[in-house]
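**Student:** Structures follow.
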Structure P
Amino acid sequence: MTQVPVQLDENFLNDLGIGSLPEEQKRAFAESLLETLQLRLQNRLGIDMDEAQTESFAMLALDMDKLPESDVEGKQRLMQQWLAVNRPDYKEMAAEELGKMKEELLVVSNVSSSS
C-alpha cells in the first residue's frame, strides 16, 4: 500500500495526551497508529471497489511484484497513480479515518482516566 497521506504532528499527539512521552515512545505509537490507519484504508478500499477497480488493482499488484523489493518509491509511485485515477478522494478518506481513530482513542483515554 502507499504511504498514508496524513501526518501525525505534535498537536495531534498532544490532543491524545501523549505529547509528553519520550520521543521513542511517541514514535512507536505514531508508527503503530499509521499501520492501523493503513489497514483500515485497505479494508475500506476493498469494500468500496467495483469489479473493474478490483481487476485493475490486481494488475497493479502484479506490476508492483515485478519491481525489486528495495524499490519502495517505485511501488509507492505506482500505487499513488492508481489511487489518483480510481480513488481521487483517498486523501480525504485517510483524513476521515484518522479522525475516527482519534475520536476512538479519546473515548478510551477518557474511560481509562475516569476508572
Structure Q
Amino acid sequence: MTNLLESLVNDYIVGVTFIHDYFQLQFQSGAGMSIFTTASIVDGDDSTKYSEGGFADILVRQIGKQISSVTVYQDKCLIINLVGNTTISISLLEEDYVCPEAVDFRSNDGTLLVM
C-alpha cells in the first residue's frame, strides 16, 4: 500500500475538485485521489479543517506544489507533505468515515488503492 502512495513523491498537485461532500486531488503524473473523510491542511502555524471556512481556498493555493513525502500511519491518518512547509492530513480513523472508504487513490498506471 505505502509503495503505491510513495509514487507521489516529487509529483505535483495540478488540480483540485470539490464535489458535494468530498474533494479530489489531481497530480501531474496522471494519478488522482478522492478524499471522503475528515481532512485538514497545516500551512506554517495555521491549521484548517475541511469543515471550516477557508479550507477550499487554502487547498487551491497548493496547486503547483511538489510533494516531498507521503506517510500512512495505519488506521490513523495519511499525511501528504508538500515542499514549503504545508501538510495535508487525511483521517483514517473509523469514526471519521462517512462511507466505506476514506480515500480512493488511482495511480498513473490505473492501479486502484482503497483505504
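Computed from the coordinates by the stated procedures, all read-outs in this text should not be read as laboratory data. Note that this is a predicted model, so its numbers are computed, not measured. Cβ atoms are built from the backbone, for glycine too; each structure is taken alone.
**Student:** Supply the structure label, taken from P, Q, corresponding to helix-only ellipticity at 222 nm (-39500 (n - 2.57) for each DSSP H run of 4 or more, over all residues; to 500) with the calculated value -26000.
**Tutor:** The structure behind it is P.
**Student:** Here is a further query. Which of the displayed structures (P, Q) returns the greatest value of relative contact order in percent (Cα under 8 Å, 6 or more apart) on calculation?
**Tutor:** P
**Student:** Ranked on mean count of other Cβ atoms within 10 Å over residues 25-32, which label among P, Q comes first with the largest value?
**Tutor:** Evaluating mean count of other Cβ atoms within 10 Å over residues 25-32 on every structure, the highest lands on Q.
**Student:** On mean count of other Cβ atoms within 10 Å over residues 65-72, which of the structures labelled P, Q is highest?
**Tutor:** Q
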